[in-house]
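Below you'll find a set of structures to go through.
Just so it is clear, none of the values below were taken in a lab; they were calculated from the coordinates. Values in this document were obtained by computation on a predicted structure and should not be read as measured data. Cβ atoms are built from the backbone, for glycine too; each structure is taken alone.
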Structure I
Amino acid sequence: MYITYGKHYLDKKDIRAVIKVLKSSNLTQGITVNNFEKKLKKYFGFNHCSVLSNGTAALHLAIKSLNLKNNEKILTSPLTFVSTASSILMNNLKPEFVDIDANDYTIDLDKTENVLKKNKNIKAIIGVDYAGHPCDWKSLNYLKKKYRIWLINDNCHAMGSKIDGSLKYTSKYCDIVTQSYHPVKSFTTGEGGSILTNIYDINEKIQKFRNHCMVKNSKISKRFGIWRYQVDNIGYNYRLTDIQSALGISQLRKLNKFIKKRREIASFYDQEFKKNEFLSIPKVKKGFSHSYHLYPLLIDFKSLKLDKKIFFKEMLKKKLKLQVHYTPLYKQKFLKHLKFESKNFPITEQFYEKEVSIPIFYNLGKSTQKKIIFSINNYLDKYVK
């Protein structure tokens, strides 16, 4: 069996929670969905929450709710999953990328302000909490106010992270927060996501858009009949089911425990890998905590004169199914028409050349962790002269 970079963990309580809903009268659009939203609001410190079918749906609707004009721009990191950029394009807007910070791999603040100064067509920033390390949201919030733009937190990697000891930093600094509950994330609903906000009007739009923009109220019923509903715009079926919500509630109760274990694994990796001069371990800025959705290990393939593709093939022989997060978005074919140039993102380029995501998840045992460390170090030793 292969050891993958990420994996979900379910216990008997999770299974019982799902079975309970399966035996109930509501599999979707029921009270369990509402209960999940309440739990998320409380945990992350928001007034409003809308759970959705996945993280991409969350990004799509978060952007749509801003009512930006066609071809206006949203600034974001090139080091993120494809849905960050595709959601911008789905809203008839244009992505603009800024290089990453060499220390925490989130967007570089100085470069971000330089871009904002030059481009008045940028109306929002999507900050990506890469691997589990939060962006500097206090500084981004300053830029948001200075340039009068929207601030969206793509929080999918950093659920459970902290700034200045608080889990609720996203509520303090961001207009909208999007999350994903895919099985490799810190906790899961199978597939799923959410939008969290303190802005009432934003939440009202999200609630409509996720359910086909259907409106049903006493006024419509009285005029047309109790069966009647009204659709006042093009909407989507982005609903999350009660089945998934039941799993989400059960998983959320264990999130602190999940994060604690990820940090323990990361600490063990740090101790072992920092001994190797050809490896760089993730850094954590002062005042920030890391939730380690990913453990991005940087390997100096160039100095080792080792082909990265060969390294991956050799690790696969050892049953290690590693990954790279991510191929920079400006390299993707669907964005070629925007003519981004790699030379404008030197730190992202260097990172991409070196980055390898190694396994990290809740039930990754100590013996397996040691096997991973040994397999990587032992193979790299062959190239050390």
Structure II
Amino acid sequence: MTDGRRDILIIMGRYLPGYKDGGPVRSIKNLTDFLGKEYNFKILTCDRDHGDTEAYPNIKVNGWNCVGNADVYYVPPKGFSQKLIVELARQVDLVYVCGCFNDYAINTLIANRLGKIKVPVIVAAMGLFSPKEFQLKYKKKKTFTTIFNMLGMFKNIYWSATSEMEISEIKHQIKATDKQFFIAEDLPRKVSGTSIEKEKKAGNLKVVWISRIAPKKNLKYAIEILKKTKSNVEFTIYGPAHTEEYWGECKQELAKLPDNVKWDWKGNLNSENVVETLKQYHVFLFPTLGENFGHVIQEALSAGCPCIISNQTPWQDFESKGVGYVFSLENKSAFVNAVEKYAVMEQSEFQKVTEKVHQYAIEVSNNKAKNTGYRDIFNLNWK
């Protein structure tokens, strides 16, 4: 404990200034933004971003760096040794591990099972146990969970989940009791109260899509929606092509868009620039196959963009709040109609929507921070 605040060690694959991992990086950044005055956060992470061969510039590797409201210890790939994890765990009151299938998570679980870690260990599921996510590299994950269950690796730990549904998904693969689970919804990005104004002409719409280009994010479905629109649409895509084969399929479909739909791919977008970038657009279209939280949805709301999304996320009340639409992926025509509804709006009508969306984002952000379950986790005293 330092300055009367508990010391929390977070172990994760990548952190700032990295951004290619998307949600996990954003989740921890938001966590430190909101709770950095209540807890001392120390983060152990890799010294480079996903797929990069060089370390971030201007950082100290194998040493501490001040990054926002956290102290960050960067290590090279394969630098998450059990010895280092145990050493850092001795300096804190609690260890919080992001995920459980990575080398750093495995080393932490083994060290904990051997009694080398004397403080509570919490594993954040990070959506990895959802049916769709668990099917990726299924044999490897199933072998891992089977062996670790047999060895009792999950006995003396706690789990951080975002919902009762996620707890059920974890229990389907892991032997654990109800007392081992905490629910802590992901914290959203802090939202600026500065008003947002957007220019809009009736019959025209600027649609944006931001995410990793991978099958789960369902860009191809978004393209299929826009194929059926009649209004003039500018469709802008941001995000890295995580799956080249899938991106190739998407480009083939983009080439088939009608003349009234113009598209552009802008490539990677740094996480810190997402909200300001989104303010340039009218609507966020995101028919994802599944999100544990969906940080980019909250970011779109923060930028005053009504969202047209699938029902595979925690965000479900958009239509009743007047801030967007949520549809089943089996109802493609509903997506098309929602796009057209926003397209026909003129300036004054759409500005009212923008203001309502922005205010909703502020309310959600404040409420989630006030009622977060992370305090229950970080105030744990013993195993």
Which structure, out of I, II, was mean count of other Cβ atoms within 10 Å over residues 58-65 calculated from, if the result is 12.2?
II
Of the structures labelled I, II, which one yields 0.55 when FRET efficiency 1/(1 + (r/R0)^6) of positions 242 and 330 (r between Cβ atoms, R0 = 41 Å, to 0.05) is computed from its coordinates?
I
Out of I, II, which one gives 15 for relative contact order in percent (Cα under 8 Å, 6 or more apart) as computed from the coordinates?
II
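Here P(r) over Cα pairs in 5 Å bins from 0, in percent, for residues 162-265 alone has been calculated and equals 2, 10, 14, 17, 18, 14, 9, 7, 4, 2, 1, 1, 0, so which of I, II was it run on? Could you put the intermediate results ahead of the total?
Working: I: 2, 10, 14, 17, 18, 14, 9, 7, 4, 2, 1, 1, 0; II: 2, 9, 15, 13, 11, 12, 13, 11, 7, 4, 2, 0.
This value belongs to structure I.
Can you rank I, II by FRET efficiency 1/(1 + (r/R0)^6) of positions 34 and 130 (r between Cβ atoms, R0 = 30 Å, to 0.05) and just name the one with the largest value?
Working: I: 0.40; II: 0.75.
Between I, II, the highest calculated value is found for II.
Thinking of I, II, which structure, once mean count of other Cβ atoms within 10 Å over residues 274-281 is computed, gives back 14.8? Before the final figure, lay out the partial values.
Working: I: 14.8; II: 17.9.
Derived from the structure labelled I.
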